[in-house]
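The structures come next, written out as structure tokens.
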Structure P
């Protein structure tokens, strides 16, 4: 679950992480009022969407589709600048490399005081599943994409790890400061910031905290100039307040409906719909589709307790995407029985009038019975025995492939 920068920075404040003063705004008038209240000659007017690359994005008029302004984060030097930038931002569509060509409508803005920057750093806290530890990753190359830094200058990325049972060691924080060339009072501030962020990461059940850039000002102060926080949805039951910070306008309607039905669905840009049980199997299915020259249209995990209702809903959700030209069903029977899924697939196909090619692969509990049910039905279904065969067949059915 993602939250906006202004929400993340409020969390930062609660945990003692140094941030600049800022005001959340939803209109041009509110942005201008924010500028007056901050009493800072220079401010940043920031689009608030759940995607990175805002500063390098392009804003388009929501109605005409014409380009309005380059950059979803603008530095304003006057009240008039704030008015102009917020007018171009609010209600328009921001396209970044992370939103895809459709972009996202900006309904929230953040007006933040300026500061005198000496150097920009990158900082992130993540879960390292291989080490079963919390990873703190930092770089002297802040303000740019970390993927680019990793590819061009990997030596600029520095890492330390924290065992959740013992915490983040002070000497590790000090070592990271030295690696970044941060000394004196700035190093002490960074150590305190790392301790606070680590505590927030655990207590708030985060899956990621990213600050890009983390800045050192001319007077040596360390400030989180940006804030990107992702929360682990598996811990939602421990944090009822999360419903209050969830921005449904940032989520696809179809994804919200799927979640309400117990389905894990993420829309992608391809043309082959995927209906799978298990997140790992779903990822593998998408990989093999791409291996054979196809493009998955979605990630969809129906889970282990799928029913006729949820399978029918899954088909309907997949087919709402007008780009879908075929569907691959890949089921590994464990708790779920393949014969039950087979009957559900037949009923769902009839109910929704399925017209695109359908390839089904069963393995596990009652897979032979399930295959026999499909083969004996009066609807057109291609049954296969392996994932590779299924991916190759669905790609072939829609006329694609390598």
Structure Q
């Protein structure tokens, strides 16, 4: 067998950047499917020949070229054959920094100047064939959110804008949009992804309710940054700062969508935006097929973040109602995520990023006090007094209000 094997893509790039090692992908040049099968490789590719190494479990793809035959991500035909060269395979890749190969002896093959662009910290497309795959636009935005000292080459930004104008992003399937968005949200600086998408025009096509937030003012006494879109970017970066999980980051992304529906004559106040935000978040989650844990947390945060912020002014009965609306009594772990999202929202304001978030300290002990109520004993005592059905539920509610009130009093005495 005369095949040559090369590590390609992100693993080579990350090694050159001195970043932690990522999963290695390999390309086999000069090989046939039959030859790899004879060596024990297991086939996994449906659209083109990809195999799993029998010992390492790493992916090995046959060198291939591709040709655009239709719109969107699936509109390609592939040609994989022993005569396809390594340079031809690398030419179909998205960015120069991802079009570097490493031979088994460590030699680097870099026909498109990827190492130069790594040194210059530039994200540059390999060729105009980049525009044939709209997923690549999302990947560039995601990489910008991960590689914080990289900038997008002017010619690549111009290409991204042409892709949007040509309608390529409209052909993206929801699963791929969510896949790239979720990875971008988990990056070190998520705001860079959304800023880039907005600059090239893709945000208005992919997430119009999010794009609509720029230019919408907020009360300056609460938001020194004033602009709702700017606030959203600060909130997302606070998510990264606090190490928030994906459901929290998604909830933060959509928590203020309703502010984009406030008529301009009512600016900068946004009374009732919480309900509108929850409805718009629900529609967006359905369209992108967002996982259940993300969409459920987003619904609670959109509806209740204002009440959580103002919880210091609520009495015991109102606090218990807030906990019940958040389903905190049944799902205390999720309520902790609600509080983290609210903290990111509160800290996502210019000059207030390090402000302590009092509800995150105040509400958990009150929830624990409500959870500590012996509901069985309360129900039995109520039944012994002749109460039944809804009256027993009311007795349990009253006992929990009393417990929250006692916890409030105890904290006030400290």
Structure R
């Protein structure tokens, strides 16, 4: 689960991280009150969407030369002008895709005099099985670009979970970021704070880009991106309350109600598969034969008829779907249950696109019989390769 920048900063501030004062607003009527709470005269107006690259983004409704989704204002009047331009408009960044995201929230923050911009993130380093800091002196840039062009400027420091952030870790991080004086002292306090927040809140990513050294020599968290492990949200009621469903795909929200692993994609072939590995293989082979998957959907190993029915309805609700591939290998998951769910869903919502079904495993013959006797216009497949070729061909001919 992702949260907005202002929510991430409030969370980190609660742990003691150095964060500027700021106020989130949902309407232009709140601007005066927000500005009145900040010292000024320098303000930053930030679009709050779940996507990076906001500063370099462009608004669909504004001229091409208009400023992006993060703007520096030097007066209260300029803040108001920016708010009127940005709020409610669609911001397109390299992470939103061409459709962009509507800006429904803005964050007005106290400005900062920046001396240097740094990069700092925490993630789970699966190569060593530990939480690790990833830092670089090249803040403000895409870390992928830094990794490609100047990989020597990225330093990774894994943290022993039993020892926590040690003095040696802090020394390494300070040296990697070239922090001295007050900034180094701030680092001594900040790095343990970030690690504690990451672990206690079950984060999967904590990214500060940039972490700045101000002209007064102190550190400040200028931007913050936080993602949480969805499997751990049951023990974090406070984090669940931060969820903004307007930033999520409606189909993904519906899937979460049934505990389905669903991710919307840009293709036109809907996939319903059991098992994440088989789902990935199914998407790969669809691409191999020249088409694109419309989704990742894993119904899991113990799905019920109701769960399968819900999954099928979610797929068919996507207007981009021009064909559906059901690929089930029944181990714990029984093929007859899948068949019953597909039949129930088709009867409820109808079937307007080609459907290819490949079943194998537990109760496969019962499952095939149910489908064959259902009266549905279903294309049977013998194996995954056969299924992929048939659905791609059917979609192209439709």
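Since every read-out is calculated from the coordinates, none of them should be taken as a lab result. This structure is a prediction, so every number in the text was calculated from the model and none was measured. Cβ atoms are built from the backbone, for glycine too; each structure is taken alone.
Could you tell me which structure in P, Q, R was used to calculate FRET efficiency 1/(1 + (r/R0)^6) of positions 267 and 379 (r between Cβ atoms, R0 = 25 Å, to 0.05) as 0.45? Present the calculation step by step, with values, prior to reporting the outcome.
Numbers: P: 0.45; Q: 0.00; R: 0.85.
Computed on structure P.
Tell me which structure, out of P, Q, R, gives 38 once percent of Cα pairs over 17 Å apart, for residues 123-170 alone is calculated. Intermediate results must be reported in sequence, preceding the final value.
On the way: P: 38; Q: 26; R: 42.
Label of the originating structure: P.
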